[in-house]
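Some structures to go through are shown next.
We did not get these values from a lab; they are worked out from the coordinates using the rules stated. What you see is a predicted model, and the numbers here were worked out from it, not measured in a lab. Cβ atoms are built from the backbone, for glycine too; each structure is taken alone.
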Structure 1
């Protein structure tokens with residue numbers, strides 16, 4: 001990702017090497033599952049942010065690489081658990097851990113990754129950053145639980161949705177930015193700006209991800225369109241649609257005891273006709289613009305250019 005930025009190429013390669021060497025396990029139950037996860041790639045956006053921001057200050061590779069890798073390990077753990085809950089068959093264009101190895105192995109894999117994420121940084125990270133990451137993981141779990149508890153709830157507000165994705169997704173982006181800043185000794189003012197940048201990028205990132213349930217390419221997304229609808233997870237496009245004249249048509253379908261594929265397709269169509277997707281895209285764009293505004297504090301440099309590209313790329317998600 002972002003190959004034109006030569007200043008992070010070596011660091012990103014070191015992160016991949018670190019991942020492969022530090023999340024090994026002797027357990028035959030999860031060994032292959034863990035290896036598959038690492039080799040499946042991904043954009044590595046969160047560790048990229050750690051590195052880019054840390055390079056604005058005192059860059060200590062022996063600390064920054066493990067911190068960046070740890071955050072990516074946490075992200076992988078959340079993906080494994082997400083796929084169990086959603087019963088997703090694909091992840092990053094490959095068969096998901098829960099589909100390939102079974103839900104039991106997937107649970108063990110996610111738990112192992114969470115524990116290993118803290119293990120690799122326990123001796124090198126500042127107490128402040130360790131608390132920051134621990135609080136973030138707690139909030140992420142709470143966001144996932146809140147989403148699970150509110151399945152099939154047609155009375156969810158935009159505000160409640162935004163609070164959910166703030167915890168579920170945006171916080172880990174903010175932690176990536178803040179941990180890179182604090183570990184590199186950046187000023188409090190700059191650290192706050194970096195955290196706010198991360199929060200807003202994370203909000204845009206999740207909204208764009210939720211839009212994919214309505215207009216993504218199934219083979220790339222890795223799940224059928226309307227999967228969130230079928231599973232009772234109502235995101236921003238749906239929430240907006242339920243505030244329009246399309247509400248009754250949508251509710252008449254969703255209140256059925258069981259939805260057919262045709263029912264789901266009809267709901268997706270109603271959401272599109274309501275302007276729900278356009279509303280979500282507009283809000284995601286606002287978050288991106290807000291994120292970039294927080295970079296005004298930075299001088300013109302490669303790091304700033306990279307972060308602007310990361311923010312804009314959040315709107316171009318296809319998986």
Structure 2
């Protein structure tokens with residue numbers, strides 16, 4: 001993967017439906033060269049483009065980040081955790097809690113059951129839990145409430161976009177029985193209303209130079225100004241306010257625009273920041289936001 005590929009992946013992360021022409025304009029390539037690179041990246045699954053549906057529409061109301069202390073080899077534990085359909089992220093990291101798992105559940109009772117089940121995995125010594133109070137930026141999905149009414153055609157479109165975020169408007173129109181122009185308006189409305197976000201997800205375990213750092217931040221006083229400041233920093237993939245050993249959980253893409261140490265120093269220098277702990281993601285075992293899909297009746301269903 002060269003610098004131009006990385007640039008295309010970064011652009012798709014912001015807008016998974018960016019056209020060949022738009023990619024060419026933003027990268028300085030010809031339209032055909034940009035299209036050829038995109039086709040190769042998609043065919044190699046170096047990047048996948050999905051429509052990530054708002055967790056509220058999927059019935060996911062309790063979200064959290066679990067760090068597992070492990071006795072013995074950690075990969076078997078990580079692979080077992082990755083089998084869970086409620087796990088959107090499973091990674092092997094540095095530090096004394098070398099397996100991290102993000103789980104998304106319908107309620108507190110199911111969240112508690114997930115923690116207990118992970119704690120019972122062979123080799124797991126303990127589980128440290130951070131519960132998300134509010135997600136301010138997600139790796140792929142939308143944040144905040146859904147601000148439009150959703151009808152049956154919208155649900156059909158959301159299901160189709162979950163499967164293929166770059167499905168053409170013509171293909172989507174044929175599937176739902178509308179004109180391409182009508183489908184385009186609906187998709188744009190769903191995106192604007194935070195019902196879905198369509199983005200490219202890089203397979204970071206495959207890329208040199210695409211290391212990821214996790215950051216736990218303790219704050220004295222109000223979180224709001226710190227959240228605002230962190231959102232303005234470069235390379236912040238994820239930010240959530242949390243309950244537990246940290247007040248904020250941050251994920252940084254190392255070296256995308258500047259070294260992670262520079263971003264970390266800027267976080268440490270923010271007024272109100274009391275403590276910063278970091279860990280490096282060594283291997284992302286699972287990163288999937290389509291394990292929960294919309295069922296035909298508009299409810300959520302889990303699939304492996």
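Consider the structures 1, 2: one of them gives 1.2 for distance in nm of label points 7 Å out along Cα→Cβ at positions 111 and 135 as calculated from the coordinates. Say which.
On the way: 1: 2.8; 2: 1.2.
The correct label is 2.
Right, next: Output the label of whichever structure in 1, 2 has the greatest value of FRET efficiency 1/(1 + (r/R0)^6) of positions 55 and 103 (r between Cβ atoms, R0 = 35 Å, to 0.05). Walk me through the numbers on the way to the answer.
Values: 1: 0.30; 2: 1.00.
That would be structure 2.
When helix-only ellipticity at 222 nm (-39500 (n - 2.57) for each DSSP H run of 4 or more, over all residues; to 500) is calculated, the result is -10000; to which of the structures 1, 2 does this value belong? Write out the running numbers ahead of the final one.
On the way: 1: -22000; 2: -10000.
Label of the originating structure: 2.
Separate question: Out of 1, 2, which has the highest value for distance in nm of label points 7 Å out along Cα→Cβ at positions 167 and 191? Write out the running numbers ahead of the final one.
Values: 1: 2.5; 2: 1.6.
Sorting by distance in nm of label points 7 Å out along Cα→Cβ at positions 167 and 191 in descending order puts 1 first.
So if we calculate Cα Rg over 2.2 N^0.38 Å, for residues 127-278 alone for every structure here (1, 2), which label has the highest result? Please report the intermediate quantities before stating the final value.
Values: 1: 1.21; 2: 1.27.
Comparing 1, 2, the top value of Cα Rg over 2.2 N^0.38 Å, for residues 127-278 alone belongs to 2.
Compare FRET efficiency 1/(1 + (r/R0)^6) of positions 87 and 231 (r between Cβ atoms, R0 = 25 Å, to 0.05) across structures 1, 2 and report the one with the greatest value.
On the way: 1: 1.00; 2: 0.45.
The structure with the largest value is 1.
Tell me which structure, out of 1, 2, gives 3.6 once distance in nm of label points 7 Å out along Cα→Cβ at positions 151 and 183 is calculated. Walk me through the intermediate numbers first.
Details: 1: 3.6; 2: 1.7.
So the calculation was done on 1.
Output the label of whichever structure in 1, 2 has the greatest value of relative contact order in percent (Cα under 8 Å, 6 or more apart).
On the way: 1: 19; 2: 25.
Structure 2 gives the largest value of relative contact order in percent (Cα under 8 Å, 6 or more apart) among 1, 2.
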